[in-house]
Structure I
């Protein structure tokens, strides 16, 4: 059965899921992994989320799929990724995240 990314809502066909890392579990409250709910994200979305947000921001402000999907910082990315079938992308950690680590 195909998997749908909880963030971009792209459908990942079964034949593309042969790579075990193409769909990844994202902890909605990082650093609270034992108690954190998880959602399935495609690899590009998971990488992009962690490139744009600190764990503290994710835990405190973006701990649901809906709040992530509506985050201003993700809008240009989501508009782009929805129009591609790419499952591997290059991601650069934002200055915003780099400064807060």
Structure II
């Protein structure tokens, strides 16, 4: 799965409120962290699912640019409601292993 497909699934989940398909792309031991906001990190697919259920995002993302570094994609994005950030996606054989979000 590419970063573009990841963002498409994220945006679809934001719009529908159904995170099931999005979560299937994560490795069972994936880690999701945030820089610039006092939440997380969330370790494991179940913890990430619980985080989305407890505090679902209401803003979609649009890719501004994308950098590749081996199995890591660095996505520079803009939120639909304003603001920008960076999403670092790490991958392994079991799916996405790391999601690190930095807010600008």
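Quick note: the coordinates plus some simple rules give every number you see, no bench work behind them. Just so we're clear, the structure is a prediction, and the values are computed from it rather than from any experiment. Cβ atoms are built from the backbone, for glycine too; each structure is taken alone.
A value of 3.3 was computed for distance in nm of label points 7 Å out along Cα→Cβ at positions 54 and 78; which of I, II is the source structure? Attributed to the structure labelled II.
By the measure FRET efficiency 1/(1 + (r/R0)^6) of positions 14 and 62 (r between Cβ atoms, R0 = 25 Å, to 0.05), tell me the structure among I, II with the highest figure. If you can, show how the numbers build up before the last one.
Numbers: I: 0.25; II: 1.00.
The structure with the largest value is II.
If you line up I, II by mean count of other Cβ atoms within 10 Å over residues 30-37, the top spot, with the largest value, goes to II.
In this comparison of I, II, the computed figure 13.2, 41 for Rg and Dmax of the Cα atoms in Å is attributed to I. Using the calculated result 2.4 for distance in nm of label points 7 Å out along Cα→Cβ at positions 22 and 38, pick out the matching structure from I, II. Source structure: II.
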